[in-house]
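Chemist: Input: structures, listed below.
Coordinate-derived values only; no laboratory data. All values reported here derive from a predicted model rather than from experimental measurement. Cβ atoms are built from the backbone, for glycine too; each structure is taken alone.
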Structure I
Amino acid sequence: MASQFNPKYITFDCYGTLTDFRMGPIARSIFADRIAPERMDAFVADFKAYRLDEVLGDWKPFEEVVRNSVERTCRKWGIEYREEEALQIYNAVPTWGPHPDVPEGLSRIAGEIPLVILSNAANDQIHHNVAKLGAPVAHVFTAEQARAYKPRLKAFEYMFDQLGCGPEEAMHVSSSFRYDHMSAHDMGYGACVFVARGHEASLTPRYATHEIRDIGGLAALVGL
């Protein structure tokens, strides 16, 4: 059933929601020589937790976020940290393309409602990922521009200052509650759509107004 809400913009998280974010799989490959298979899930979970912790304070370059997260994870696990491996993970980011459902799903909407990306990304990386999405994106904003990473509200405030509208006029789409939907809820978005990619448990309807399995389900929510 179509939503009655007609957003002025649809804003998106990019990494994980649109782009198939491969940081966990590449870590599994790199550290397979030091972490036993039965312990790898816990190692990757710690790496994910440290990445979130690294973005909660003052802004720093995304390369530093990745490097610090790798170093802290290695230190916790008592294994050797290698600078070149952290750089390998960082350099892989712009090579990643979209989830299979994304190009068609976005194309069904892009001609009707402007699409906007707010990403915890470096300026020199994000446009490589956006170019692979297969649909036009009207605006791309990064943590580097905002000088703040999601989930900080400052990142969302920067985006809305640039767009010249309020969050109540927009719909936010993300596969992450911890990075996006909790903050979007606090910002007062007109609608929040959780994409159930499987890497976070659903907290709909507490923080999201809608839940879809993939981007193909988005058009129906705006009556397209």
Structure II
Amino acid sequence: MSAAPAPLEAAPEVFDAGAFQAATGASAAQMADLCAFRDLLEEWNGRMNLVGPSALADFWRRHALDSAQLRDIAPEARTWADLGAGAGFPGLVLAILAKGQPGAEIHLVESVGKRCRFLQAAVDALALPAMVHNARAENLALKVDVVTARACAPMARLLGYAWPYLRAGATGLFLKGQDVGSELQDAATSWKFQADLIPSISHTEGRIVRLKGVTRVRPA
């Protein structure tokens, strides 16, 4: 397991829409879609608990930047699967940034029906290159360039969910927090893999785990 440098500089203390645009190079059209997505999220959050109020207040750093940084780690990826897509992080952000890109398709995999309704509403409203799957991640066999997830499950269990995608050749990019080291140790009892830990630019203790060469050692 080796460390790799972050693709962008760490976010400053004050981080708003302008700071996000400066950090990512998002176009005016992409910023308009991101703002519309945030409005939809706030509207739907009044009906269901998609994200906490404090997290919504820090939308641009905690959610948008946290998601967007994956694009810089895998700039050539065109097809993604976001497992446990929930409120659309990172999947909807990636779909907004990929809009208009030839061959782009983001698969939003979510087992909870009401969250799928929100995801589909956002995809439809913003005309995004994304497909919503109301299914358990491990029951699908989508061929994608990258499989990702955020706040979905501990790594040992997450690899079980992601195994059909990894086995088909996908690279794993998983957003993790300060406990990533112990999670990888636990996962290594059931899985063999090559892992790089990439520092997050949105959270000082966050890491993006890049996995390749994943094989099952024994049933997880």
Structure III
Amino acid sequence: MTPPALHWLFETLAYLVAFRVYLALRRREGDAVTDHSRWSVIAAAALGGAIGSKLLYLAEDPSATLTHLHDLTYLFGGKSIVGGLLGGLIAVEATKTIIGVTRSTGDLFALPLAIGIAIGRIGCFLGGLSDRTYGLPTTLPWGWDFGDGVPRHPTQIYEIVFLVVLALLIARGRAWPAGDRFKGFMVAYLSFRIVVDAIKPGVTIALGLTAIQWAAVAGVAYYNRDIVRWLRTIT
């Protein structure tokens, strides 16, 4: 199979597996949200995630986006996981306010997201240079040649390993207060992206950070009260 086909295969598999994990968790743990509210939240997450993913992708390289404004292949050809997560978060919180849902609705999605993103990153790794998720050149012994003869940080593998560990922690965190499983996933993943994207090629927007890193910083800042609360329980 060609790299693009492998990427598509694992991306599709990621969605399927993540949804199956979500259904299994819902059967096992239950969900106090009504069916109508639940599907409203899921629809909001899907729509907001799609929009956020596309917008942040276009913001990654503003000059390239302006150059390709009339190139539909470019405009619709990429997406951002960070943008998808934050776009989904914004849409879900807005929808919950409109329909009057006050309880946390994200905990059942934390583990499926971690597993789904990890599976999707396998496709990114197999996609090679065309996927543009590889790292900067490195002299480390595990540097990976994606096809141009240059050993690079296999940042997709770094992310897969991180997500596997995070998924195990989430799966064992059943005693967490309501909402903390999802919040913990978001803070952990966004913090990881701030760090790992520093060794990826990208266009810096301000203070040496890319658009994705700035979006991740904003996402972590959104949970500042929860982070302070967690730190207080530790100390």
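Chemist: For Cα extents along the principal axes in Å, the calculated result is 54, 33, 32, so let me know which of I, II, III that is.
Modeler: Values: I: 54, 33, 32; II: 46, 36, 34; III: 53, 44, 40.
Here the read-out was taken from I.
Chemist: Using the calculated result 11.7, 29 for Rg and Dmax of the Cα atoms in Å, for residues 129-184 alone, pick out the matching structure from I, II, III. Don't skip to the answer; put the middle values down first.
Modeler: Values: I: 11.7, 29; II: 11.6, 36; III: 16.3, 49.
Attributed to the structure labelled I.
Chemist: Something else about it: Out of I, II, III, choose the structure whose coordinates give distance in nm of label points 7 Å out along Cα→Cβ at positions 25 and 169 equal to 3.9 when calculated.
Modeler: The correct label is I.
Chemist: Still on this structure: Quick check on the output: 3.9 is distance in nm of label points 7 Å out along Cα→Cβ at positions 41 and 145, derived from one of I, II, III. Which one produced it?
Modeler: Source structure: I.
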